[in-house]
1. Can you spot which of P, Q the value 1.00 was calculated from, given it is FRET efficiency 1/(1 + (r/R0)^6) of positions 16 and 64 (r between Cβ atoms, R0 = 41 Å, to 0.05)?
2. Computing helix-only ellipticity at 222 nm (-39500 (n - 2.57) for each DSSP H run of 4 or more, over all residues; to 500) gives -16000 for which of P, Q?
3. Given a value of 39 for relative contact order in percent (Cα under 8 Å, 6 or more apart), calculated from one of P, Q, which structure does it belong to?
4. If we compute percent of Cα pairs over 18 Å apart for structures P, Q, which one ends up with the highest value?
Structure P
Amino acid sequence: MTLEHTKTISLQFPITINSVEVRSLILRRPKVRDQLAAQSGGSEMEREIRLFANLTEQTPEVIQDLDLKDYQALQEGFAGFLS
C-alpha cells in the first residue's frame with residue numbers, strides 16, 4: 001500500500017488568483033504541525049480554512065473565495081488522507 005502525499009482537487013468553478021485562472025489546487029498530506037498552526041482562535045470553520053490554506057499554499061482569502069462545492073471537494077480530499 002502506498003500513501004499519497006498530495007491530491008489534486010479539480011475546481012468545478014475556477015477562481016482567479018493574481019489575474020490567473022486556477023482550475024485546480026494541490027492539497028498536500030497534513031502533518032501535526034499544520035493542525036497546530038491552524039488552531040489559533042476563531043470558529044471551527046475559520047480554523048479549517050487556515051489549515052486548508054496552509055496545505056494548498058494559498059491564502060485564507062483564496063480558500064474563502066471557493067465555491068461551496070469546490071470547498072466540499074477540498075474537505076473530502078483532506079478526509080481521504082485521514083482514512
Structure Q
Amino acid sequence: MQKNSSKKATAKVNTPVTEQFFVFSKQNYILMTAGVLLIVLGFILMSGTEDIFSSTKLTVAPILVLAGFVVEIFAIMLKFDK
C-alpha cells in the first residue's frame with residue numbers, strides 16, 4: 001500500500017487573535033531604565049583622569065552604581081498589576 005506523499009491539503013483554521021503576553025509591565029520597564037541610567041551616570045562620574053582621589057569618584061559614583069544595580073533587582077523582582 002503506497003502512501004500519497006504528494007501535496008497535502010491543509011485546512012485553514014481560524015484561530016482567535018490573542019493578546020501578546022509580556023513578562024514585565026510598563027512600571028518594570030520604567031524602573032529598569034532608571035536603574036540603567038543610574039549605573040551609566042555612576043560610571044561617567046568615575047571616568048576621567050583629573051583628581052583621581054576626589055570624593056565624587058571614590059564615594060558618590062560607586063554608590064550610584066550600586067543603587068542602580070539594586071533598582072535593577074527590584075525592577076525584575078517586583079510584580080505590578082497589568
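1. Attributed to the structure labelled P.
2. Q
3. For relative contact order in percent (Cα under 8 Å, 6 or more apart), the value 39 is produced by structure Q.
4. When percent of Cα pairs over 18 Å apart is computed for each of P, Q, structure Q gives the biggest number.
Where a number appears in this text, it was derived from the coordinates with a stated rule and is not lab data. Computed from a predicted structure; not experimentally measured. Cβ atoms are built from the backbone, for glycine too; each structure is taken alone.
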